[in-house]
1. Given 102, 52, 49 as the derived value for Cα extents along the principal axes in Å, which of the supplied structures 1, 2 does it correspond to?
2. 14, 42, 33, 9, 1 is what came out when P(r) over Cα pairs in 10 Å bins from 0, in percent, for residues 227-338 alone was calculated for one structure; which of 1, 2 is it?
3. Which one of 1, 2 has P(r) over Cα pairs in 5 Å bins from 0, in percent, for residues 179-250 alone, as calculated from the coordinates, equal to 3, 12, 20, 20, 15, 11, 9, 7, 4, 1, 0?
4. Assuming 8.0 is distance in nm of label points 7 Å out along Cα→Cβ at positions 155 and 475 as calculated from a single structure, say which of 1, 2 it is.
5. Which structure, out of 1, 2, was helix-only ellipticity at 222 nm (-39500 (n - 2.57) for each DSSP H run of 4 or more, over all residues; to 500) calculated from, if the result is -11500?
6. Which of the displayed structures (1, 2) returns the greatest value of mean count of other Cβ atoms within 10 Å over residues 91-98 on calculation?
Structure 1
Amino acid sequence: MAMLAIAAALPNAAHAQTAPPVQVKLVPWANNINNITAIASCGDGRLFVATQGGSIRIVTDSMTVLPEPFLNIYWLVYFVGEQGLIGLTFDPDYANNGHFYVNYTQPYAAGHNTIIARFTVSPDDPNIADPNSEVVLMSIPQPGDMHKGGDLQFGPDGNLYITLGDGSEQGDPDNHAQGLNTRLGKILRIHPLPDGTWEVPPDNPFATAGGDTLPEIFAYGARNPFRLSVDHVTGDLWFGDVGQSSYDEVNYMRADTSGENFGWHCYEGFMPSHPLDCTDPGLLTWPISTQANVMNGGSFCALIGGKVYRGQAYPRLYGRYLYTDYCAGMIRSVRANGTGGWVDEQLLPPGMAGNTTFGESSTHELFLGNQVTKRVYKVVDRCPMPPPLLTDAGDSLHCSPAASYAWYWNGTLLPDATGPAIAPQGDGQYWAVADMGGGCLFTTDTLQVIHTGIPAAGAMALRLFPNPARDQVRVTLPSGANGPFTFTLLDVTGRIVRQWPTAGNGMAELYVGDIAPGRYLLRGSTPSGSYCAALNVAR
């Protein structure tokens, strides 16, 4: 009878499963939308795309843009340079109250203020808002044409977060960002009320400061925080801050902190700018990532803050904060390294200028808007497929379907093994590199092959109960097996862990209570043959 080449194939930690580096690609989702500045969802599957000129367009599905704008308030908006309709978010209770909020710059003739306003959807058509429903929550005087910030987002706490730039042409000469008596250079937090007014959340850091300190200030020391994200899972706050001439930066606040000073105009990134204008650098909150500006030899000209991915379609992206740049066009991610630091990685190489905003769908998938291509793109994992699996078929090893295969035995490529299955050539470690298409190369887990000389018939295996075992395992021998047995327990590397000499009475009780948890091979040997089974030890 033919003899098995392997006793069992056991996962081996010496060579772990690996996947290609996390990279993203952009899938066109909507075309011909001019001057995209913000993308938002009201929770029902539609995407709402704000444009700098004052309109909001609805994208109902891939490549489906409704011909009539959801809202058009072009007569209220001053559209030039960094100004215009630049922020959009929906009330958490939009399904019931129909409210949404915008951030726009008004013309000089009307006062040239940043306006934070609420509008309401038409009661007769869910795809049309009432342009006459405006309720102004804030009107913030602007000293110049640049650095408006411009975003606004609701957090999981139900409060509205608003970003405002320092309003200066260059350098913030009036040091607005550090002054607590102005909203410029700040992140504000307010709680909108049903009547169109708002209140200060009682746990705002300056809620009871008094004097000329504004209680709606939540954080300060920002230059031009164009895009903001409040993680709906953790409540953590992220924003990108556009640098002046040295460094652009990504900033982060945990949900349990407030009142942070991000250092502008005293510092740009980690570089001193006007350091004497901050009383104690030790009290500043420093960026978690910086990128050199084009004026400092880098490739960034305007860092566009993004979102933390919380969708379900692409597990490898989960928990990463994605951001981009208007000029360089690459997409990068920031994630915690598990030891209190951060890892910043490139997910998409440079090449497409004009990126202006990230947005989330109702299922928390990410989308990107670009002013040059006039498109909205869906952000997807370039290699989203599950990793291939390696299984033991008794006399062969099999890899799950892939475009092509490369097999390895103890680290050496087997040049003739290019199919989905191989017959092991001897004891040792086996794994496969599977090409899943599109340049997505996955490496399987390792299987440890141990030769036992067991006949191929499946009835010749040991039967174990319970399995997993905690203290005792009962071993039932194959029918007809006799003679004195020696039981040997081997780990995944083939190393002998323990041996038990026993009498051959058809059944044995083995103690494994002091064996480390894990997966093992139990082999029963007699003068006439061997029998085996995989044993899991648990605690």
Structure 2
Amino acid sequence: MQMRGCTGGKVDKIEIMSAALALSPEVLAKYQPVIGLEVHVQLLTRSKAFCGCRNEYGGEPNTHVCPVCLGLPGALPVLNKQAVEFAVLAAKAIGCEIRETSVFSRKNYFYPDSPKGYQISQFDKPIAEHGVLHVPAFGAGGEAITKAIGITRLHMEEDAGKSLHDGFADSGTRTYIDLNRCGTPLVEIVSEPDLRTPDEAFEYLTKLKEILLYTGVSDCNMEEGSLRCDANVSVMLKSDWEARGAAAFGTKAEVKNVNSFRYIRAALEYEIERQIGVIEDGGRVVQESRLWNNAEGRTFSMRSKEQAHDYRYFPEPDLPPLVVGAAWQEQILAAMPELPEARRARLMEQYGLSAQDAATLTTDRGLGDRFEVAARAAKSARRVAAILLSEITMRLRAAGIAFEQSPVTLDGVVLAADLAEAGEISSKQLKQLLDTCFAEGRDFAFVYDRDKPQQISDTAAIEAMIDEVIAANPGQVAQFKGGKRTVAAFFVGQVMRLSKGQANPALLNELVVKKLDA
């Protein structure tokens, strides 16, 4: 399907700051921003929401389609059971209440990427409501606090197709329609207007994505459109806010379909300043939908913002009410994993991890799973965490590969951790062995058995080397005796060099200080 004369084009993904509007801090401080977010999440079902077509990203345009998702006359939708189960799982993970009986509606609008002329969605009776997420924020005095962000609703719907723009020298821009995405199952998660800063919005989205990934209901791949965000933002004078509160919200603008949390933060920063500038110049903010242009660092008007009545919602006549009773809910929730916050607390208590290590290990469910497998087999869970988070992660990042492609298996991590914990290899030797593993693509056990470094732990042998270094450096000995005790590190380094890095570091440090004190 092709249309001529449409405007549009590709926007380069250039990381820039939002365009400055030159408003003073004093002017900005007069206003209270109010932000609400609408997050669309594609569900990882095998088939689409109302037909048997493959729910799969990519493919040749218009090949994953059928009469149902094309909206052909006489084709009837059949609800995907797995989509319902994923929606319930996601809703409970963010603290929502499940509505036992929900209703699908038709949301009518006429865009080229919607062949039916309407979208099957939920309106006044969504599947879930009244959730909450707690995010880090700052109080009035600048102190770190935890803030509760309300979630108005989570409802189910289907995705539209996709417009593809391409430019031609002979005839300008052409727009093509790919309907493969039509009918992809979505949940839309709508927050309360509880967010006050772009940073709070960033934290909310980060936490929401983390939870959704843990549940496995979506891959949340923003580049492929699996997670998309619309941001509603308004500003009002703080004096009005303090006097009338929510009754005095300003006129909002909606920033549509931003595909990066960093860009959302930049778009909000720009839009807040833009609206304040309009008001300060004596103008009036218009309710509209706007798009974020990352290359220019600004938003621009897309169309006037529709109201609910503009969509002429009415109950979907081809789908009966959806009933998710208590027994089905219980069956669905049996698949609920331990969520990130609970897991962090448990890792700290069970394995003695620091808050920072526990937070890092739980940002990704797979990483947390790998850690726990290794930690249960190793002598020191904290040593395992240190090796995974520093040595292994650093080398994976440098090689540009994922944990699944790591040459060092979890058994290798356990062996490395146990050897380091027992003092049989030094940190330097550990690094050298891991470097060899990644250079050769071999596991730690193989490299260690082949290149097994001999760590010197014989007290007499180390003392002999210390005596040799002390005799060769009388000036440094005098500095130590004069009170400069940090010079002991010089002697440790010299002995390590003499031993070719094989001296037991803990024993060496102890013996150096003992010898110098004597």
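Just so you know, all these numbers are worked out from the coordinates, no wet-lab data involved. Just so we're clear, the structure is a prediction, and the values are computed from it rather than from any experiment. Cβ atoms are built from the backbone, for glycine too; each structure is taken alone.
1. Derived from the structure labelled 1.
2. 1
3. The value was obtained from structure 2.
4. Label of the source structure: 2.
5. 2
6. Comparing 1, 2, the top value of mean count of other Cβ atoms within 10 Å over residues 91-98 belongs to 2.
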